[in-house]
Structure P
Amino acid sequence: MIPELGYFSLTLAMVLSVLLCIFPLWGAHTGNLRLMRAAPSLAIGQFAFVALSFAALIYASLTDDFTVSYVAYHSSSTLPWYYKITSTWGGHEGAILLWLLMQAGWTALVAVRTKALPWILRARVLGVLGFLGVGFMIYTLLLSSPFERLLPYFPVEGRDLNPLLQDPGMIIHPPLLYMGYVGLSVAFAFAIAALLTGKLDNTWAKWSRPWTMTAWGFLTLGITIGSWWAYAELGWGGWWFWDPVENASLMPWLVATALIHSLSVTEKRGVFKSWTVLLAIAAFSLSLLGTFIVRSGIIVSVHAFATDPNRGLFILGFLAVVVGGGLALYGLRVSQVKSEGRYKFVSREVALWLNNIFLVVATLIVLLGTLLPLVHKEMGLGSISIGEPFFNKMFAILLVPFAILMGIGPFLRWKQNKWAFLQNKIVVGALASIVITCAWLFSSYEVVTPLTLLATTLGVWVFIATFIDLYSKAAVHGSLKLGIKRLGLSYWAMVLGHVGLAFVIAGITLTSAYSVERDVSMKPGDVAQLNQYQYRFEGVKEIRGANYGGHAGVVTVLKGNDTVTRLYAEKRRYDIGMQFMTEAAIDAGFTRDLYLALGEQLSEGAWSLRIYHKPFVRWMWIGGILISLAGFVILFDKRYRAAPRKDEIERAL
């Protein structure tokens, strides 16, 4: 009965979504205020019924209702309760329902938090979100329902959740990622609404910016957690493989990063208007493209949901409608758009424009490297591989001008600058970066390659340049304490983002250059040396979990005569399906990780082990968290919570 209630609730949500698509858009077109006023109630009702449907699926998983096909294939009675909840998005159908929940949630939030907007713009934004909801609800109800029954014959036990997904990271990674993906639909909706209204000015950019920043923050955090999950769970010691599914999340993030910078320029200076709209369309379109890549069955990946190709065709068709419709409307309106501001070559506007160019070029590189092998194979031309060396080389080339510009950008003023105003800050920052980096690396490592020195210097440069700018802006007010208090939250968001990226650049560079690993065969009592640490193998003990058994290799880590830690690297065998999984043991530190993976049992009581020493690897995730915080800080800026001024309303109309 509960699964039927879930399906019925989703059907009612579909009806409300259709009405949300039609009523406000028609009302805005005809000037019918009654139809426009219906939009918020329809949005909230849609969310309520989708939430009820999702709750029904969670209930079916928690109660081990194996008459439901989805529960039978993705859960089991032996799963801990929190992984039973996780199983509701551990398969294709449940993940799509989670997407729908996020879509309806964002739509309801827009309905509640945009009361100050003119009704025409508010109605069009909600109408576009309603249209997107209709597309995914049709897809779910017709092709991907998680409520199908296995009656009258059903299994007494489920197939269990994929062991790869039985990890704390997977409890939060997909919801965060989907919050980012779907949140970009709000930026898309604002852009389409502005195109429909014909008012592409800085007003729509101001109203769209906090929504876009929030979605970008969630997407950043989701990617960061996903990278940490791959590092901790897959047992290979890496954190990014340039897998097509990983790339599918990176592409919208790169374009969304360009978008938030472009929105800033459009809001404050009234320029880049058409470019900003194009980025908003592209960011959400790439989210849909990522969904197609993951769910079409055209790739094989530990992240992918290889499913019926018909589902992929539906998503591809929906993608064509969204992208084609958005670009067609853009083409009709773009000739009416005129920039208001004027600026010289040496200005913040140009710096942010170049920032956008680098990010878009990076996106095109990832897009080419991801799709070309797929297209090549589908055309019957054989298999080609575009992997880590290609992406690493291309991104290394782009990083140099991008990081240099990122350090200089905050120094620049709007409109134009004089070299005398910039030279002291740039020279001091550059010299300090070189001196600090050289002192750091040459005192810590015997070999420092030119590439490592350059990349680390760039990370240090971004960090130092950010704090030089912070000091100079705060010192203008005489008192540093007073000056810091007067800096706006949007500025602090920039500081967090740039400092976070500095951590990411340094972390990637140093862990790539100085990570070391060693494969060893050890018997109890044997000691292996790696860098300044000794690893003493104590033996193997039996382990037992809620739904798995196996062995844990016990290793004591020493540094000289001092015990640093004791690691327990596991080799698990899951009861249902008899799948084997490696659970790495990690001793995490601010400047290094000690990473241990247990291999196979060898002859004469020996075991194979892989030991890693990974310096500064954790800086990447610290940086990712700082970057994501930049997306949330701006929510507390009073400018984006205040009602629009009269002149803004008039421009929007």
Structure Q
Amino acid sequence: MSLNPVLARITDRIRARSAASRATYMARVEAAAQAAGAARKHVSCANQAHAYAAFAPNEKLVLREARLPNLAIVSAYNDMLSAHQPFERMPALIKEAARGAGAVAQFAGGVPAMCDGVTQGEAGMELSLFSRDVIAMSTAVALSHNVFDGALCMGVCDKIVPGLLIGALQFGHLPTIFVPAGPMTSGLANDDKAKVRQRFAQGLATREELLESEMAAYHGPGTCTFYGTANSNQMLMEVMGLHLPGAAFVNPGTPLRDGLTRAAAQRLARITRLGEEYIPIARVVDERTIANAIVGLLATGGSTNHTIHLVAIAAAAGIHIDWNDFDELSAVVPLLTRIYPNGSADVNHFHAAGGMAFLIRELLAAGLLHGDVTTVMGEGLARYAEEPWLDGERVAWRPAVAESIAPAVLRPAADPFSADGGLKLMQGKLGRAVIKVSAVKPEHRVVEAPAIVFDDQDDLLAAFNRGELKRDFVAVVRFQGPRANGMPELHKLTPPLAVLQDQGFHVALVTDGRMSGASGKVPAAIHVTPECLAGGPLAKVRDGDLIRLDAEAGVLDVLVDETEWAARPTATADLDRKQHGVGRELFFNARANAAGAEQGAATFGTTLPGPLPTA
């Protein structure tokens, strides 16, 4: 089928908008490739001796001869994150597979990996967004030794994959494959978990009952099984052609998972300059790939965090996107999945129903993906409409299932759950924001109610516990942007607001903070830009002001007389207590230099290919 005209138009717009910065980026990539020359010949003898000193004699010989590729492993392993614990044993698999492919693999470096699930609602969450840029810089440090012919990036969770990708794109001349760990097996159903959380918020469940529920949900190695940012990351890496086909949602510790890890190393050896075909990451990530990523996010009801991360990822490749691109594509991209919080199923159910291969085939057939992109498998996205299986000990691929095994979880493009992607741009007197409505029932998508203003999420929770919120209202939680306190997720507010909504009250959230990859059934206009600390109008709102949140029309307004509004001063907040403790002192420069949410909240200043256009 021919390409959808809206997708074609928006891709052309992105290409035109990015022409100068993309050309600059590609020129830098080409210069780096030329400087690298033939493998490691450009590196001095002393430098090479340091790089190879700890290796076995035969591998030293391979590296010294510089006729076979040296593969860098950059890993986010730690065993506090269930999603990253499986990475502990993967370097050994990769090194073995590399040797079998006539290459050498070196563990180039580790990157930090924090868990938003552990820090949710705690002070440590205020480091979370900025950890993405720390990870990008750590990736650059790992690859800066400049003795590598390709990179394998191992990461899963929220800021980690975007950080790894931003870092890898600074080495655009290197072929790069992302290696996932896979989701944990299914535990307590997500709906049941959510009910216990709401009961606890009402004082109807004990802390022991809550802990028992949470541990039954998050119970083993692998990624959390709901469709938040971590699993949205894995979907994106596949739609962008940076995984091996079908790698995203295979459980850890299985023969197929190990087979895919080995196959990634073998494939990377073939696509370096010293292999059979040269596919640098700069060639994989182009304007069409970024447009495909947005489509994949919309078609699956993915994490709102990627309205920030994809902007930063694109900028790292010299490509400029904005929220208008997301909004206009959302109008034509159908929602093909129902995965919690947009449904009751988890990612294991999605994978069993047909998974990524089925999804990509349907979107390609509907003209909603650029099929002519370059991937780590070569030319064309069609290979990603195939699913992996083990033919003996070798990974092979076969076509996706003809029909979804579970139509309540995954549907064809001709019979979607919704005709649109469920992500909206909100605009009005309060600025620009995004809202995810794919999990919000139609009767809750328009809320007009008085504001109750909070400068801290804990103040809202305290008011709820005192019984002061049993009414229609719009919670305005402000001074939560990148410059104020690192833009923490406010997911802890979901249970009490959901309780009030279930009791029949019309409630909504408006904030310059994030809500999370698990944004759910309560309407939430998030990432309000400009943020309050940057002079955003949200800082003018007072208790009792009538707020109109219309997710259908994309309106975010305050119904205050224009003259009064213009004369009203902006509020200030005492943020000193948000600057200290759990390492927040070390992130002062990150907060001071952070761009706005629509600009990707990047802290790098001018080190990216150029400033995002304002228009």
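Every read-out reported here was derived from the displayed coordinates using simple, explicitly stated rules and does not represent laboratory data. Just so it is clear, the structure is predicted and the values come from calculations on it, not from any experiment. Cβ atoms are built from the backbone, for glycine too; each structure is taken alone.
Thinking of P, Q, which structure, once log10 I(q)/I(0) by the Debye sum over Cα atoms at q = 0.17, 0.23 Å⁻¹, for residues 279-358 alone is computed, gives back -0.81, -1.05?
Traced to structure P.
When FRET efficiency 1/(1 + (r/R0)^6) of positions 351 and 463 (r between Cβ atoms, R0 = 41 Å, to 0.05) is compared over structures P, Q, which one is greatest?
P
Among the shown structures P, Q, from which was the value 1.05 of Cα Rg over 2.2 N^0.38 Å, for residues 239-430 alone calculated?
Q
On distance in nm of label points 7 Å out along Cα→Cβ at positions 199 and 455, which of the structures labelled P, Q is highest?
Comparing P, Q, the top value of distance in nm of label points 7 Å out along Cα→Cβ at positions 199 and 455 belongs to P.
Comparing P, Q, where is mean count of other Cβ atoms within 10 Å over residues 399-406 highest?
Ranking P, Q on mean count of other Cβ atoms within 10 Å over residues 399-406, first place is P.
With helix-only ellipticity at 222 nm (-39500 (n - 2.57) for each DSSP H run of 4 or more, over all residues; to 500) coming out at -11000, pick the structure among P, Q it was computed from.
Structure of origin is Q.
For which of the structures P, Q does the calculation of Rg/Rh (Cα atoms, Kirkwood Rh) return 0.99?
Here the read-out was taken from P.
Identify the structure, out of P, Q, from whose coordinates mean count of other Cβ atoms within 10 Å over residues 231-238 was calculated to give 19.4.
Checking each candidate, the match is P.
Identify the structure, out of P, Q, from whose coordinates distance in nm of label points 7 Å out along Cα→Cβ at positions 31 and 535 was calculated to give 7.6.
P
Assign the value 0.05, calculated as FRET efficiency 1/(1 + (r/R0)^6) of positions 159 and 207 (r between Cβ atoms, R0 = 30 Å, to 0.05), to the correct structure from P, Q.
Source structure: P.
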